[in-house]
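In what follows, structures are represented as structure tokens.
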Structure 1
Amino acid sequence: MTSPTTREPYSYRVDPAVPDFEDSGPITFMDGECVLCTFGARLIARFDKDNQFKICRVQTPLGQSVLAHYDLSIGDPESWLLLVDGRAYTSLDAMIRAGRLVGGVGWLLQPLRILPRKLQDWLYLRLARNRYAMFGRTDMCAVPDPRLRAKLME
């Protein structure tokens, strides 16, 4: 299995299983049924002053095909994926990078970079595997926030 971060930039563009999509800015692929992920999507929508981010739920056909390209699945705890300039990032690394790019309260994630990678991975996996039990389920599309709706990709 190839790690998402070791794939060539924009490799999904030549994958016939991945439909064409607008990728000129950062795109987060996240669980649209997770309360915590929906909260993160709202923060991105609120603090993305340059209006550069797009958000795609992993439950959509586009989300599923992009995850499959990177050997991830919806049920995989590492399914939080960030594409920036065609490069893929997953897990806590993706969240930290997204926080830096979006600004605002996203900068609060930056101190996590000093943690050793193994500890970052351990923390992220504990949270990701238990996200439904800890925070519950929701439907990101049911959120009436117009800023968030404008960023959603299908």
Structure 2
Amino acid sequence: MTERTSLPTPLKILFGNISAKNSPAHIRWALKEYGDLMSQGNAQGIVDLFAPDGVLLDPVGSQERRGKDLFDFYQGSFDAMGGFIEMRLDGEVRIAGDYGAAAYIARMTIDGQDVMVETLDVMKFDENGKFASTHAYWGPPNVKAGRKPEKLR
């Protein structure tokens, strides 16, 4: 992927008021790392990506989770789904200021059934490069039959 060093003038005007404390490279890394940690079943590694007061809505509209609830949510999900959820980026990470958005394809086994979930996750980053908030957009229309998930090592 090639980074633009110069934007056309109309885009410079559009983006002129957007500031960022985090580099695009860091945001890309963090969203890829999130998927990799999900694919490893590493609940603590995922929690470590969050700010101490970071908030998770997964899916959007569900109960807000933070602090110890984050670990319990991720570990409980892994325990219920064979120890991990294969989660791969589906396209490029989108970045605007301190926000990153990523489409993922998640594959898991639930009660012996292999399923695929198409999700769009939007993360806001704090000044320390941690997730201040994570909003996962997905619902019943995004859940489909899928192939067996593969654990990342």
### Query
Looking at structures 1, 2, which one was mean count of other Cβ atoms within 10 Å over residues 25-32 calculated from, given that it came out as 17.2?
2
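Comparing volume of the Cα convex hull per residue in Å³, for residues 73-120 alone across 1, 2, which structure shows the greatest value?
1
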### Query
Here FRET efficiency 1/(1 + (r/R0)^6) of positions 9 and 81 (r between Cβ atoms, R0 = 41 Å, to 0.05) was calculated and came to 1.00; which of the structures 1, 2 was it taken from?
1
#### Entry: helix-only ellipticity at 222 nm (-39500 (n - 2.57) for each DSSP H run of 4 or more, over all residues; to 500) derived as -8500 - corresponding label from 1, 2
2
### Query
Quick one: relative contact order in percent (Cα under 8 Å, 6 or more apart) came out at 26 when computed from one of 1, 2, so which one is it?
2
### Query
Which structure, out of 1, 2, was distance in nm of label points 7 Å out along Cα→Cβ at positions 113 and 129 derived from, given a value of 4.1?
2
### Structure responsible for -0.25, -0.38, -1.27, -1.58, with log10 I(q)/I(0) by the Debye sum over Cα atoms at q = 0.09, 0.11, 0.19, 0.21 Å⁻¹ calculated and labels 1, 2 on offer
1
### Query
Of the structures labelled 1, 2, which one yields 1.7 when distance in nm of label points 7 Å out along Cα→Cβ at positions 105 and 145 is computed from its coordinates?
2
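Taken together, the values in this text are just the output of simple stated rules run on the coordinates, not laboratory data. Owing to the predicted nature of the structure, the values given are computational and were not obtained by experimental measurement. Cβ atoms are built from the backbone, for glycine too; each structure is taken alone.
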